[in-house]
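Following this line, the structures themselves.
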Structure I
Amino acid sequence: MADFTKIQSQYDAQCNNHINAFLQNNRNPDPAYINQEINNIRSLEIVKLRMQYISALSQYTKRNVIVYFSTFLQGNIMSNNPELMINDNDMNGFMNSVSGLDKTIGLDLILHTPGGITTATEAIVKYLRKCFNCDIRVIVPHMAMSAGTMIACSAKEIIMGKESSLGPIDPQYRNVPAEGVIEEFNRAIKEIQVNPQKALVWKEIISQYRPTFLGECQYAIDLSRNLVTEWLSTCMFKNSKNRKTKVDDIVNGLATHSFSKLHDKHYDFEDCKKIGLKVVALEKDSVLQDLVLSIHHSYVLSSYVLPSSLKYIENNNGQTFVISGKK
């Protein structure tokens, strides 16, 4: 099985071959020029490495492959850079990646993201499902949290490894869990009814919310639940008996803050299976596992080789969309 060390060794070997060839033929003694050319070689080789494995996966599965990879784990987790999250700008990357693909052979979407904006997620899912007629598998080599889990639920099946995680879909609104806000407000009402003296304590907490904040949190909760309910009903469980019961159980398991406790709770393969999702073990196919993890590790390596890169949206035809900036 390909691991990060093997991918890094392969990359270093490819770079060294090209760098040595350049140094042997170079006639320009300028150190700045030499360093620039070496950096160009390194940048080019990491792109070639990613494309090599994406292409190999597509050839193996006979399906299209799009990789959506955020470098959120390699950055400053306190930065809250919106470009690390799912947002409306991502549609440009998906449009670029979908262009020219044979839409009759389906799509494998490799997903690594902390989540993001619900409305942007809705637009992306609608676009991909229209393009590929819902013939979409989501592959999660490591993490697809929050809105990433919502995207996974829009597919016909989810492929996960032992190391993979999904997360709760209770939405974050203005960087706080929307269901947590509603629960806190309801708790305040109950405690004040029992002991009116607690009103002064709760007043300090509740006063931090602007007048329409509770309503907006409830809207965010309703939207995420409704979307996932619709997506599960029209694809993953479209032809299932007791469809409504299955879908409701999954949505309650993924969307209820009181169930998950924490917004960043990790659901592994077994958890997702118990909740009721159609998950397939990546380990069932050793070739698929090797290719998927090689792709994932090549992107992790890319985040270190090209530290300014925040997000990649790329396909098996070599079409790339890279968002750069400060992490």
Structure II
Amino acid sequence: MRIDVHSHLVYLPYLEYLTGRSSLPQGVLRGGTYFVSCNGGYLHTSPSAHADVDQKLRAMEDLGIGISVLSHGMPGPELLSGPEADAWASRINDHLAEVMQAHPGKFEAWATLGWHSIDGTIAEIDRCVNQLGFKGVYLFSNINQKTVDIKEFWPVYGHIERLGAPINMHPTAPINMNGTDHRPLVPGMAFMFDTALATVRMVMSGVFQEYPDLKLIVPHTGGFVPYIRGRVGRLIDEWTSPEGWVDLEQSSQSYFDKLYVDTVAHSPAALEYCYKMFGAERLLYGTDHPFGPPNIEIYNEMVDGLDCPESDRELINYGNAQRLLGLDKTV
């Protein structure tokens, strides 16, 4: 059995709303596919089939997935700014809750946030976790072009830590689009850079020092983080923090060690490296469905082919997700 912590289900009314806007983010529907221009210059595509629950259930059966933890994914409602960002976040969360209720035992969900105000964001987290039964919180790699480490967001992280809920990060329209003027460079590279930048800034700003029990999942095998943590970590440890920043009490590597990553790798060697870097206890199975390659079975093949004890493979496929999300061990 597998638990997929990285699975998307788009909310069509939100994409339809974006097609009626005259400013960013705004979209257009062509041939059954929504093309949304996001802040930062990125054009995101979502076929209407990505809202098909039955299609997802069939894919889950084919892949041996018992539970998928759903998120709406890009573009997030925080790009709207203002009260309508919070309103659409709530509508997206209500939709995911309805899908969970309609298919008991098959789906869990990550809470989408609008970030109009800190109090409103915390209230929506409480509603999702305590009333709707969501298992954690969705965090984009930047919040409407603001880096996720800035102090105005820290009360939200503190509240999430007190709830004991994990955070699942996901890329969005990157802060830096220079040089990424062709589509392969954005999802292929800029997404990975934006999540790596967000993660490293959370480490060096002291977020994980201030909230030591905060649990963060970094998708796509951690983006660039596994490969740069040694280099950037050494420089962080040698760094003299400017005014307004904290001095880390421990080596930055101790905070990198606390990260979780999913298995959405695009080569067996990358997954093997992450297994060696983080250990089985920090890897969680994911597919990025319905995005990713047409032969999505490759994600299963990479986990199945990982050179590890079967007990480690069980942790990766479902054990870690059960523990981190507080799921019933009988599922």
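Thinking of I, II, which structure, once helix-only ellipticity at 222 nm (-39500 (n - 2.57) for each DSSP H run of 4 or more, over all residues; to 500) is computed, gives back -11000? Intermediate values should be presented prior to the final figure.
On the way: I: -17000; II: -11000.
Attributed to the structure labelled II.
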**Study point:** Origin of the value 156, where volume of the Cα convex hull per residue in Å³ was derived from one of I, II
**Key:** I
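Work out the source of 3.5 here, i.e. which of I, II gives that when distance in nm of label points 7 Å out along Cα→Cβ at positions 96 and 168 is computed. Don't skip to the answer; put the middle values down first.
On the way: I: 3.5; II: 0.7.
The read-out was computed on structure I.
Say we calculate relative contact order in percent (Cα under 8 Å, 6 or more apart) for every structure; which of I, II gives the highest result?
Values: I: 26; II: 17.
Ranking I, II on relative contact order in percent (Cα under 8 Å, 6 or more apart), first place is I.
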Check your understanding: Taking Cα Rg over 2.2 N^0.38 Å, for residues 104-263 alone from the coordinates of each of I, II, which one would give 1.05?
Key -> II
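Comparing distance in nm of label points 7 Å out along Cα→Cβ at positions 152 and 200 across I, II, which structure shows the greatest value? Before the final figure, lay out each step's value.
Values: I: 4.8; II: 2.5.
Largest one: structure I.
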Check your understanding: Suppose you compute FRET efficiency 1/(1 + (r/R0)^6) of positions 208 and 240 (r between Cβ atoms, R0 = 41 Å, to 0.05) for every structure in I, II: which one lands on 1.00?
Key -> II
Check your understanding: When you work out mean count of other Cβ atoms within 10 Å over residues 88-95 for each of the structures I, II, which one comes out largest?
Key -> II
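Laboratory data are not the source of any read-out in this text; all were calculated from the coordinates shown. Note that the structure is predicted; figures quoted are calculated from it, not measured. Cβ atoms are built from the backbone, for glycine too; each structure is taken alone.
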